[in-house]
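Presented below are the structures under discussion, each in the form of structure tokens.
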Structure P
Amino acid sequence: MLKKKAQVIITFLFLADIFIVGFCWNIAYYVRFYWLNIPIPLLGIEIPYVNPEEIPRYKEYFNATGVVVIAAAICFVYGKMYNPKRISQYKGELRAVLKSNIFLFIVLLGLTFYYRRFSYSRIQSLYFFLLTVGCIGSLRISVRLFLSYLRRTGKNLRRILIIGSGKTAVTFIKKVHDNKRLGFDVIGFSYVDDGNCQVSLPFLGNFEELPHILEKKAIDQVFICLDSNQQSHLEEINHQLAEQVVDIHIVPDIYHTLNINPEVLDLDGMPVIALRQSTIEGWNMIFKRAFDLVGATIAIIVLLPVWIILPILIKLTSPGPVFYLQERMGLDGKSFNMIKFRSMRIDAEEETGAVWARKDDDRKTLIGAFIRKTSLDEIPQFLNVMRGSMSLVGPRPERPVFIKEFKKQIPNYMLRHKMKAGITGWAQVNGWRGNTSLEKRIEYDIYYLTHWSILFDIKICFMTLFTGMINQNAY
């Protein structure tokens, strides 16, 4: 029944998309030649005005609607806009909408280039593209919100069976429970008793009973969540499910190999899961770098008085240089020299070697405690940002001598080096700085890595201004 409903929804979306395409194609004609027929700048280019007597006939655009609609249907199916997306996020569906419409835009430009009987307006095509993306994107969001509402109220649910009893199954079940919008009703689980069951769900039977379980419980989907030490059962499970009509999903065991941005690759038909990839790539890298440059430039200008006053105070209260260079580890494990205003004596580590700063540290200069407590010693790091060795926001960089020890003690510690080190970070604005729990700091760093966005960076920057600069653990 649910599969039939899913087909109805997909059919509705397809027909609605096609209607929107035809509607937007015709509306774009009026937008171009009547409603916005004024000289306006668009992307740095001034849209030319068309004299009323030179406006092309609407009939030519109306007659092209059929071709546009057929081209759209092909591009949308090719762009996988109608693949099942119950598990995927909003951005995944919107990305498919944008990609499909870009492809349609290119196809239409190609067709109009070779069609010589009439010259179609390129500006009208651009308006058509913008209108179509906006309307279809809005429709998809509305449908998702409506389905999420139904699923939260107990409707449009998928009855699912979990196969597995270890950490992978537990992690998957937790994520299902945390995402009610998915509409998954976990009926129970199945496994071969190995004495290490960690799942607190109704036990429905062993693998040999799977056909009976699926029929008796009216299961819609099966999720195979085996730990690496349970993979030997996969062949038996596959044999039991071979003649069943349920949808089958395999959840790989990546619990012990925590990743940032997993991606399924295709190697000549064989799926390959790529782990530990950075989320900062492509356009994201350009956006974050632009944000860093703009933010660092503004900060340097605004803090110009501090650049003048602090060096004078440092010189008056302690012999030695104004700046202090310290080796830290950054992106991809590469070292760089982090710049700070000097807050300790120049011989601070001659006797002790590399040690963490501590409360009431007698190695600090006369104003060292103040500038460390207020984070003013971090200001020169904006120069590191300008040079590209650091970012405004990211995991705080650590000294290589300490990292040799930390990476052996703390699982996944080195994941934090899949992104540029930052002047401030999610861990710091939540109070995990200085001599506090390393485990909690890594937990917050990894959360930042897996949830990164420009808006998240902006949020952390604002939190730093109000809560992150002065901290009781900064000494």
Structure Q
Amino acid sequence: MRPHYGPPLEAPMTTANTKLYAQRRATLAQRIGPAGIAIIPTAPEHQRNRDSDFAFRHDSYFYYLSGFSEPKAWLVITGDGRCTLFCQAKDREREIWDGLRLGPEAAPQAIGVTEAFSSAELDTRLPALLDGREAVWYPFATHKGLETRIDGWLGSLRARVRYGTLAPEQQRDLCSVLDEMRLFKDAHEQDVMRRAARISAGAHVRAMQRCAGMIRTGQEVREYHLDAELLHEFRLHGSQYPAYGSIVAAGGNACVLHYRADAGRVPSGELVLIDAGCELDGYASDITRTFPANGVFTGPQRTLYELVLASQDAAIAATQAGARFTDPHDATVKVLAQGMLDVGLLDKNKVGGVEDVIETRAYFQFYMHRTGHWIGMDVHDCGAYTEPSEIGQISTRKDALTGDLIKDRPARILRAGMALTIEPGIYVRPAAGVPEQFHNIGIRIEDDAIVTDTGCELITRDVPVRVAEIEALMRA
């Protein structure tokens, strides 16, 4: 029997959750100051085609502060801790078609806000809420038309200055405050992320075993067959959506970094790269595994796979509190650069030794992305990659490949509670001088990690990563 990892639908609001979101709002209120006011809309709905919308997904900032997942909603938080929710009014006819709404009458008790009104009252009530505030905070460049709407509210206030109204004189980017809050995952967030990771790991296992099983029985395997297994496992265990469009890439397709699951054939002797993760209760997971379609690595496949795995091991060892965000990437590049020389992907007579390969970025032909990114509510989560306390320290260098002048600032110092991916790879497209046995091999290995005081916790290792373990799993 398959274990059940999470609730069948988005987790209902509980007393504990209400307190959690209230504490986040209180923290935000403190950070914007007593004379500040923050305005946070949820995401807009988007039409897919005639009479049909894309599945609605809340704005991450909004949900982080409210736990409220209905569309057409706004939060207004003042520096003195008052929180006003604007949400859809109860409407019997629309609820027959679209589902039940919480409504402003029930919202204060249900989600712990100070007061709630219909979204239809937003334009009439916002000027009064802005009156007398010194600074209005909102997320810059994230909601089309938001700046214009705020200008309208401020304009209506300024039109009444003879009656004693005071419009905020400053507009501040709320992302700078919320990004820093979201960068550190609390115990609740870590628990949800672990559950999401277990579901995603189970989906990868299912796809790997299904692939080998179909090949053993003589069935034709297509990339969409494996994509279907992923989606089935996600929903079976309560995930609301995939965290992003799943990558299922067979053979040379794996050398396309953002390839999407399509109709490509999965031949028996090829590798398959799957980059897929579910979203659970607002939090993403992100796993990549590369495996032989028939369950057995060939010699060249194993050689490159072991190289990528060794580079990931080095990156994992470098992921610890006190290290820099760039340290795992640097550790990865050093291992990959040496390996490329050892296996003949790079000719040392042309590119020199490992330090030369790194300095000139000769490895970039086969490894062209960073080794990780923040992960959380968004799969590429928010948060600064430069150290805030050292932002003024700037050095310049010339890019070895483009010749562009690049400004470098000190990378972020990793601290307990941060969450990031660790995902080295190698991608070998046919080219002159590249050994033919490695042509069209694309490999990436990705795990999600939570930084701890003593290192990092890999939360996605319920799906195997070692060669022997993968082959054993696919024989099962």
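Every number here is computed from the coordinates shown, using simple stated rules; none is lab data. Since the structure is predicted, the reported quantities are computational estimates derived from the model, not experimental observations. Cβ atoms are built from the backbone, for glycine too; each structure is taken alone.
Results, tabulated for the structure shown:
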| read-out | value |
| --- | --- |
| Origin of the derived value 12.6 (mean count of other Cβ atoms within 10 Å over residues 96-103; candidates P, Q) | Q |
| Structures P, Q, by distance in nm of label points 7 Å out along Cα→Cβ at positions 208 and 240: label with the highest value | Q |
| Ranking P, Q by distance in nm of label points 7 Å out along Cα→Cβ at positions 24 and 312, the structure that comes out highest | P |
| Kirkwood radius over Cα pairs in Å, for residues 128-343 alone from the coordinates reads 21.2; which among P, Q | Q |
| Percent of Cα pairs over 30 Å apart - structure with the largest value, from P, Q | P |
| Structure from which -14500 was derived, helix-only ellipticity at 222 nm (-39500 (n - 2.57) for each DSSP H run of 4 or more, over all residues; to 500), options P, Q | P |
| Relative contact order in percent (Cα under 8 Å, 6 or more apart) from the coordinates reads 14; which among P, Q | Q |
| At a computed 111 (volume of the Cα convex hull per residue in Å³, for residues 336-447 alone), which of P, Q | P |
